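Structures given as structure tokens follow.
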Structure I
Amino acid sequence: MKPTWTRTSAAGAALAAAFCLAAPADAGANPYERGPAPTQESITAERGPFAIAQVKVPSRSGAGFNDGTIYYPTDTSRGRFGAVAVMPGFNGPQASVAWYGPRLASQGFVVMTLDSISPWDQPAQRGRQLLAALRYLTGSSAVRGRVDPARLAVMGHSMGGGGILEAEAAQPSLKAAVALAPWDLGNPSGTSPTMIIGATGDRVASVGSFAERFYRNAAGRDKALVELNGGDHLTFIRPDTTVAKYSIAWLKRFVDDDTRYDRFLCPAPAGDPAVATFTDTCPL
């Protein structure tokens, strides 16, 4: 399939900076920047600039979710980090989204990957569990002192991707959402900056029936729709450089308000053979 790229533009003022709970000494004009200026090599690397650790979260550790694993930067000199909760899809274990934990954490986020309460939980249930996990991260988790509660995001695959759309509709204060091959029979609509990534070969949650509908329905000013060239529904449960690249850029741009990542998103990238279409509203 020959790649094509489309772009829409959106007017509006620049994003307002959130209240900073702990400003790092080297952040310059933006107190939320974490890590060096990005390059094509750094954003596609299997590991980012931060050394990380992880801690298991057993079942019954907090209300409203099952269990999980937290991945976090070990550096405490740069202030608090934004946090991302990640949910798998229908009948999918935490292991199916585990690769996002170290990949994102090493770029400067606290990340919690989850098991759903039941493998058959629907998107709305998964959305509530994502929000419960974020409350746990900021409230009673072992890493709560590392998390900025004003900079939270959600990410998920399949029904977990539908769950992130449900979560952002329920909690507009979320800074970003990344929906991977999202599946939801409803029409959730939130205003958080939302990136939706689908795949041309997906027969479970096809781009035409799901991703495009969710993109049109998203009510926020900042949104993007990425269609992978030749992927399928299971592409997202395996380490994938293209999925990681654009997810990291989106989270950095909106959770950390880091405009250094604009160049990976706006204007809509052209010439990437892994991408069939890239439609966005440009966050500039």
Structure II
Amino acid sequence: MPKTVVITGGTNGMGRATALARVARGDRVIVIGSDPAKAAAVPGARFLAADLSSVAEVRRVAAEITGPVDALALFANRPQPTRRETPEGLEYTFALYYLSRYLLGELLAEQLEAAPQPVIVNVAGVGNRAGAIHWDDPQLTRGYGLVKAQLQAGRANDLLGVAHAARRRRTRYVLYHPGFTRSGLDAHPNPLVRGLLKAAARVAARPVEESVRPIVEWIDAPPSAPLTAVDRLEELPLDFPTLDPGAAARLDAYTAELVARLSAPSGP
């Protein structure tokens, strides 16, 4: 039976490959992306244009998705060499790579729960012990660095999966780190680094189709556990250091307060 699959970052790399694979299976695929010119990259899918670094835009695009949602696959990320703020005053990487994923999971929760076997697949860096949440400065107003921002958002996504499982919903949650893949290599802003990544990819990276195969299959048959963490095909124990429930609850509280503040009507 055809499924409804929502994919962020679905016009490039692994997101696009996942979208095409699900279209080929007859699914109703909804791709969310920032560039309408790329809509043709995924024939057969419905394209919704949105800047997912904006809380208001995430809310708007989520409201355009109707009916039960069988799967939400989260890929959107765009590294920034220098600190950049969104119109709402958030650090860009935190907003796009983490907060948009939190918001879509919450805004589409009712529609996911209405599906027979719902699943969220969050493609980030689970299994990587590097990086941390900078609790005293999560918006990285001091000492910003591209790697620092990426690692913090990656750790935040690990904790997002833990917080989601704690809600005891029917929707299964999968944290997935595909490893070095021939995907997204044009995203790095430094042309020298881009060239080095592409050269390395020709030798050591996994083909995109190989990296997305587990995602495509999880959409058909989600894991039975509320939370599953997979690092390059190896399932991780849920007591892995980056999956700490206490830290997950702390980040969840911070995020909920942040979203409430951003969503509150402004005064006169």
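Given that helix-only ellipticity at 222 nm (-39500 (n - 2.57) for each DSSP H run of 4 or more, over all residues; to 500), derived from a single structure, equals -6500, which label among I, II identifies that structure? The value was obtained from structure I.
Among candidates I, II, the computation of distance in nm of label points 7 Å out along Cα→Cβ at positions 49 and 129 that gave 3.5 used structure I.
A value of 3.9 was derived for distance in nm of label points 7 Å out along Cα→Cβ at positions 145 and 161; which structure in I, II was it taken from? It traces back to I.
Just so you know, all these numbers are worked out from the coordinates, no wet-lab data involved. The model shown is predicted, which means the values in this text are computed figures rather than measured ones. Cβ atoms are built from the backbone, for glycine too; each structure is taken alone.
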